[in-house]
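Participant: Alright, structures below, take your time with them.
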Structure I
């Protein structure tokens with residue numbers, strides 16, 4: 001398989017189904033941001049071990065599923081792409097509940113940082129939120145699987161809890177955000 005086709009040299013690309021769109025099309029922004037998120041998840045996986053590493057592999061698989069869904073032209077594609085399922089969202093919720101059991105109660109916003117691993121979780125969380133915003137906007141104009149939005153929403157929460165768990169496991173102190181008090 002050749003990696004380069006030269007078909008995109010003029011600034012257009014094709015969706016699954018053959019529809020040509022400009023590379024700045026919202027659908028391309030959406031699945032491109034999901035791809036960026038997937039790369040960050042892979043980076044996080046290099047820092048951790050245990051059950052979270054296995055869950056992150058599953059998440060990467062689901063992000064490929066999400067990307068395929070977003071890269072398909074729902075009106076013209078006859079190709080079958082894998083679908084997200086309710087249990088994919090439930091897995092994230094169950095994992096958050098499991099990780100939260102061993103974490104101190106959250107009373108403030110926390111500042112990202114303290115270690116590379118949890119910092120990358122926070123970066124991935126922000127990229128996930130951006131992907132979610134693109135997908136929500138796309139869904140206002142075109143057909144999008146509703147589970148894509150739900151999955152991305154829950155995944156950003158999962159990444160926040162994972163960052164906290166990593167901090168806890170590594171003994172890295174969470175720094176609470178203390179808003180500056182305005183003087184009257």
Structure II
């Protein structure tokens with residue numbers, strides 16, 4: 001809990017009043033700071049599976065709310081690494097709880113820009129625990145100058161597009177779906 005509060009405070013301190021660069025595009029689509037996470041994700045051509053999963057899990061209202069949230073957003077290519085049978089099974093109404101657990105393991109309840117995350121990684125000697133709203137703890141570290149996240153199963157995702165600001169938080173695009181402990 002204290003680490004989460006520290007993460008939120010550090011992220012807020014680093015983003016408040018700072019001059020912001022232009023928001024990155026995602027999949028070639030502009031991401032508008034005045035739109036929320038859901039509104040921008042719907043416009044991303046590389047997040048159609050994520051958007052469908054968020055709708056299926058009933059998380060649209062949550063991720064469109066005030067937040068703040070940080071979403072580590074797997075691309076369609078990341079979801080393509082999941083077997084079609086597994087993905088199909090997760091998208092069934094009876095799997096809503098499991099799908100929600102998976103998706104919320106990609107969300108933290110604070111706005112954490114990449115500079116704040118990188119700072120915490122450095123402060124913690126090279127690896128920083130990131131507790132998620134889904135109850136997972138991801139391990140963040142720097143690999144080749146990029147932030148990587150390792151889930152509780154040892155699966156690693158790389159942040160490929162960082163700091164996509166939203167009206168209710170930030171999105172960091174990742175290249176792999178992370179999972180709760182299995």
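Participant: If distance in nm of label points 7 Å out along Cα→Cβ at positions 58 and 114 computes to 3.6, which of I, II did it come from?
Facilitator: II
Participant: Still on this structure, I have one more. Given a value of -20000 for helix-only ellipticity at 222 nm (-39500 (n - 2.57) for each DSSP H run of 4 or more, over all residues; to 500), calculated from one of I, II, which structure does it belong to?
Facilitator: Checking each candidate, the match is I.
Participant: On to the next question. Going by Cα Rg over 2.2 N^0.38 Å, which of structures I, II comes out largest?
Facilitator: Biggest value here belongs to I.
Participant: Kirkwood radius over Cα pairs in Å, for residues 66-137 alone computed as 15.5: which structure among I, II?
Facilitator: Computed on structure I.
Every number here is computed from the coordinates shown, using simple stated rules; none is lab data. Model, not experiment: these values are computed from the prediction. Cβ atoms are built from the backbone, for glycine too; each structure is taken alone.
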